[in-house]
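Take a look at these structures.
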Structure P
Amino acid sequence: MEIYDVVIVGAGPAGLSAGIYAGRSNLKTVILDQMMPGGQLLITEQIENYPGFFDGITGFELSEKMRQHAEKFGAVIENGKPVSSVDLDGDIFVVKCEGGEFKGKSLIWAAGSVPRKLNVPGEAEFVGRGVSYCAVCDGAFFRDRTVAVIGGGDSALEEALYLTKFASKVYLVHRRDKFRAVKIIQDRVFKNEKIEPIYNKVVTSINGKDFVESLTLKDTVTGETSELAVDGVFIFIGNEPNVSPVIHLVDTTDQGFIITDEEMATKTPGLFAAGDVRHKPLKQVVTAAADGAVAAMSAAKYLEEKEG
C-alpha cells in the first residue's frame, strides 16, 4: 500500500492551506474529506475579512481557489472519505475511512467542527422541517416567513442578516443582555428593520405538528416562560470539534478542542492539528489557513529530522 508523506484530514481552509504548503515542500500529500473541499466555507455566503479580498468573496469561490492552489502543487484530494479511526502501526499513521484506508508518515488533523445542538425537545424531530444550522443552505425555504435565530456571536448575527433577504421577520434570541458579535456586525443588525433582538431568553422546546410552529422561551432573569410563533429556527450557538477518531492520540480542553504547541504539534510525534479543531482564541478563515501552513511546515521538519 502506498505510504504518503502527509495525510491531511479535512479539506477546509486549514486542510487546503496545509496541502498547499506540503505540496510546495515536495511531500507526497493526500487530503481526505467526508464531503467536498471547502468545509465551513461552503455554507458561508460572503467573507469580508480575508486579506486581499476587500470587496468580499463568497465562501464557495474562496474554497475553489484554495482547492485549485493545493492541487497545483500536487496534493491529491479524496472526497467522500469520512474517517472512522486513526491508529499507529509503528510510526506510520493508519487512517481508516469509507472505502479503505490511507497510510502516512505524518498526519495533520484539520477535521473542523460541527454545529452545537440546543438539545431541547423538538430539535431533533424537526431537523429539515423548520430546524436548521445553515442559513445559506435553507434560508430560501423561508421566503416571507417568520424565523428565529438562536445565538449572540458573529455567526448568529451574520446569519440573521442573511435571512432578511428571504424572511419577513427575524427574531434574534440570545441568552444574555447583549450580543458578543463585533461592533460592525451589531450595528448592521440594529439598523435592519426586519430583525428584532430578544435578550435574556433561552429555548426550552421547539414545538409544532408537522413543521415548526413555535418556540417555548424561558427568561434567564425571571424564570418566566413564553411562546414565540415562528415558522423556522436557525441555531448558531457554537461548534463542537471533530476529534473522536484521534481522541486517544491527543490532549484536549474540557470542551474537546485539541491542545497543540505553537508548531501545531500534539502529544503524539508526527501528529499535528490545525483549524477550528484546535484550541485557540480566534477561529476565522485566516487563522485556519495560517494553522494549516504552520502544520505543514512542522510536518516537513518532523519528516526531515526523522529521516535524517
Structure Q
Amino acid sequence: MKICVISFDFWNYDAHIVDELRRKGVDAHHINIGAYRHVSFPARLKNTLSKIVLKRNLKNKLRQEMILEQLNALGSQDQILVINPELIDRKIHLQIKKFTPRYIAYLYDSLARCPAEHLFDMFDEIFSFDKNDAEKNQFKLITNYNYLPEVNHCEATKYDLVYLGSFDKRISALSKIISKVKSLNLTYNFVVVGKKSWTKNFNIQNNNEITFTRKRIKHRDIPCYYNQATVLLDLMRENQTGLSFRFFEAMALKKKVITNNSTVKEYDFYNSENIMVVKDDLSNIERSFFDSSYQELQPEIYNKYTIQNWVKTVFGL
C-alpha cells in the first residue's frame, strides 16, 4: 500500500504519522510544505519584494507547485491525507485528487480559525479534532494522538508548572496565571515562540516572567522540556475547542495538566485528579493539585489515544 501525507508540519508532529505507517509496512511519504526553502538569495529577495509591493507571497505558490512535483515523482497513491487543507488552493486539490482513489483530510484547527468550507466536496472523508465542527458538519471526530512511548520513570522535576506555545492572544492569560502561581509560591517556566513582529503588540523588553524566543524548541526536545515539571499548562487558542497535543504528551509522561479547555471533561481519559479545568478567576488553582500523585490510566483508555490507533482509524488499516 502507498500512502502520502501532505501538511505544513511546523512543530514536526505530522511526521509521526508517516513513521507509524512505515512501521506497519506501508510505503509512506510526507510532503511537508512547511519545509520549502527558496533555492537562492535572488529568489528570496524576489519574494520579499512581492510581499511588500504586491502584497503577494510567492512562496505559497511555489510550495503548492512542489506538492505536484513530488507527487509526479512518487506516482499514484492508495490514499492521500491532507492536514489542514485550507493552506492549498482548490485548483491544486483537484490536481492532487488525480493521484489517488481515496482523498481524505484532517482538521486540527477549528473552522472558525481556519475556514475550509469551500473544500468540503474535495474529500472522500474528513476528520476533525473539534467536537463542535464534527457535529455540525458530520465529520468523523478524532483527537490528536500520543506519539510518545509510555514513560515509566521520570527525571527529577525542576518546576511545578511549565508552558510552551506560540505567540498569540494567550499571552494575557499567561500573565494572570503567573500572578496566581507566584501567590502560591509555585515555580514555573513559560516559553513563548514567535516572530520579531510580536514586539509591536507586546512589550517583551520589560517582561522577565516569560521566556520569549524566535527559535522554537526542537520537537525531539519537547518531552525533555515537559519532564522538568509536575504539571503542564494548556491554554486554548481563540475559537477552538479541540484538544491540543499537550494532553497526549502528558499521558505518556504521566504529568498532570491545568487547562482552560472545558471540553476535556467530555473525554473518557478525563480525571479531575490529573486534569484541572480552571475557572475564569483561577480561584480553583490550589497547591494541593501539585502535591497529589498522578492517577494511572487504564490500559484500554491509554491505548485508544496512541498514534498506532490513530493511524489504524484514519487509514482503515
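None of the figures in this text is laboratory data; all of them are computed from the coordinates on show. As the structure is a computational prediction, the values presented were derived from the model and not from experiment. Cβ atoms are built from the backbone, for glycine too; each structure is taken alone.
Largest in relative contact order in percent (Cα under 8 Å, 6 or more apart) among the labelled structures P, Q is structure P.
Across the set P, Q, mean count of other Cβ atoms within 10 Å over residues 108-115 reaches its highest value in structure P.
Structures P, Q were shown, and distance in nm of label points 7 Å out along Cα→Cβ at positions 20 and 284 at 3.0 was computed from Q. For the set P, Q, ranking by mean projected area of the Cα convex hull in nm² places Q highest.
Mean count of other Cβ atoms within 10 Å over residues 68-75 computed as 13.1: which structure among P, Q? It traces back to Q.
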